[in-house]
Structure 1
């Protein structure tokens with residue numbers, strides 16, 4: 001195999017990503033696993049992956065980029081050899097690609113992490129002393145949980161975008177002096193509904209607060225422009241953005257990041273380490289993103305995220321959004337024809353949303369329905385509470401305490417809803433296949449214990 005193409009000779013071995021992604025006209029982007037067959041009924045069927053909100057399949061383009069680079073893998077930032085120089089260049093160029101994808105401001109930092117959860121935990125760790133955090137109870141656990149031990153104002157689950165803005169405005173208006181941070185999702189991982197991020201950012205800044213955007217569900221479906229939205233931070237995961245597991249991003253204002261102690265102390269985060277006369281060890285820390293990237297960086301994870309960002313950009317955001325909306329309209333119209341199905345929503349049927357739809361099915365537990373789809377039709381969906389327990393309980397109401405599948409108390413896996421989620425790699429036929437399967441299952445009824 002030849003070395004990855006060299007371009008931009010200002011650096012020793014600048015790696016160029018592959019040619020523009022093949023979009024296949026108006027069809028899905030090519031993903032790994034599109035031809036995988038799984039057990040279904042008495043035989044096998046091509047797997048219909050409709051669980052993108054948990055983890056999207058890897059774009060074939062991303063996998064090919066990683067495979068091409070793998071033989072040239074080397075240490076990052078601390079080697080003079082050719083492969084080390086190439087890998088360091090690739091890592092830092094990946095950072096620049098992500099910054100472009102997110103519309104970062106010139107003085108923003110982009111820190112590579114393990115996931116959205118890790119990114120928000122990092123942000124929680126670098127907050128200035130006395131920071132009060134404002135969080136809606138409708139958030140994913142990645143947003144709900146990192147602030148334990150800090151001053152938190154919990155906002156009620158809003159039932160409209162306007163109510164969300166009003167709740168935040170009221171809470172900030174009565175907040176004590178001191179640093180403040182608002183943390184909010186861009187798109188719900190339960191309902192798919194888009195949140196009024198720009199409006200919430202305007203309210204936050206009017207009250208002297210900063211705002212962090214959980215873009216885990218937004219970035220794979222819609223453009224995210226930190227500057228245009230006027231958010232201070234954004235976090236997302238590679239595995240929801242068509243890249244493999246194990247890498248994520250926190251991007252945004254550099255001052256809090258650079259003034260705090262390193263999130264993880266160790267090699268790479270330190271500029272120098274000395275042993276004092278009293279026997280203690282002291283360190284001077286980097287003042288760049290490296291301050292929070294101790295240890296050997298996940299260069300392949302960073303490169304995979306950058307490759308996915310490039311592929312989505314080249315495919316065209318407008319085209320991808322329009323195609324997904326057509327699939328969403330098709331899915332929602334099909335579910336509306338099934339009287340046993342209740343689609344969950346915070347903001348109402350007309351609220352804009354991404355390709356995420358959760359629902360309950362009368363007479364079925366969510367686990368029964370999801371298992372039947374998998375076992376009989378080879379369709380993968382999600383069931384349960386989707387790491388957003390307070391939101392699901394608010395949306396489900398009486399359904400949250402429905403009897404179990406065998407007539408007794410509900411078992412784990414029977415509470416909650418069924419979630420269908422899809423994206424740029426989903427064939428239209430998978431939506432039709434799901435709707436046909438759902439109709440057949442509802443006509444037949446559940447198999448009881």
Structure 2
């Protein structure tokens with residue numbers, strides 16, 4: 001029985017009240033006291049090894065005593081904010097720490113030391129918090145990339161990394177970044193989303209969710225396409241959760257983000273070149289290696305280059321049920337991008353041969369969009385039917401139809417089936433799944 005037969009109707013969870021930032025004017029006295037407090041706490045922490053929870057408790061205890069003695073001319077709120085900022089600096093990632101700890105914030109962007117932006121409920125906002133200078137931002141970036149063996153300096157001024165909770169990090173420093181060190185952090189929930197979460201957030205309908213569950217369990221090859229920040233990786237994580245526990249899964253990513261619950265998983269991560277420009281292992285190398293690892297499923301975090309050819313060949317040579325994502329504005333655009341990426345492999349292949357590879361490899365394309373009101377929607381589930389002359393034939397099965405705007409600016413719409421019965425219905429039925437006729441009744 002499908003998981004969705006047991007779902008309880010529920011609205012999206014109550015939203016947390018938007019964060020209100022407490023700010024003070026940082027005078028020279030304030031900055032001097034902050035530096036003195038930080039140096040004092042560092043000296044105290046060096047005297048004995050503490051667990052992280054104990055460190056936080058000790059910092060608050062010692063900091064309060066220090067401020068009561070040295071900060072008499074400051075208000076209670078100023079001392080509270082000062083102690084918080086020092087704790088963030090010693091145990092976290094400086095002034096962006098509260099945004100990383102806030103579950104309602106989905107992305108943090110640092111454009112130089114004095115401009116910090118964050119995305120909350122799909123909307124970009126500017127923070128009143130700032131770093132002290134370029135060196136302060138650089139220290140935080142170094143704190144992020146060093147534990148995972150990455151580096152960032154003038155010879156390698158760009159880096160992709162991840163936080164311990166799996167959040168994706170990109171950093172770029174001068175001379176490439178003209179406003180100073182730039183840092184972008186895409187946050188991921190510590191508790192991975194389940195399909196019922198996406199249903200309750202109205203990212204897709206129950207019928208679409210149950211259809212995708214059937215498709216994954218029936219080993220259809222699925223590609224998730226969408227723009228930056230549309231939620232492709234979260235959806236890939238959710239779809240991957242439907243892979244049966246008795247299958248061997250190989251995941252391939254630039255920076256490990258997928259968080260699967262199955263037992264038999266091998267996670268591979270690409271590696272940048274070393275300081276001498278050698279030792280690079282890219283996604284294409286990992287895809288080719290994965291084919292020798294006896295995978296039942298290959299899950300590629302994102303296809304963006306020549307590895308598309310190896311991925312398509314894997315899908316065409318017995319590795320059914322593979323999943324991946326890519327950047328595109330529509331299912332048709334995704335096919336065009338795949339053609340371009342295959343040509344990047346350096347083989348002089350006829351366009352018809354490339355299209356035949358794509359048409360034979362892919363079964364479904366799931367299009368995800370970040371709407372103007374900040375919500376994420378799966379706007380199309382499209383079936384790849386095959387070739388007709390030189391054109392790949394696509395067929396929409398489900399679409400999201402926008403009908404208007406609410407008084408709060410939120411987009412109003414509904415998920416609909418197109419009335420066309422899927423070409424893969426027979427395969428799904430062979431795997432024991434029955435598609436209700438009501439899903440594909442004529443609605444136009």
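Here, each number is a calculation from the coordinates, and none is a lab measurement. All figures in this text were calculated on a predicted structure; none of them were measured in a lab.
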Identity of the structure behind -0.38, -0.77, -1.20 (criterion: log10 I(q)/I(0) by the Debye sum over Cα atoms at q = 0.07, 0.10, 0.13 Å⁻¹, calculated), options 1, 2: 1
Relative contact order in percent (Cα under 8 Å, 6 or more apart) derived as 11 - corresponding label from 1, 2: 2
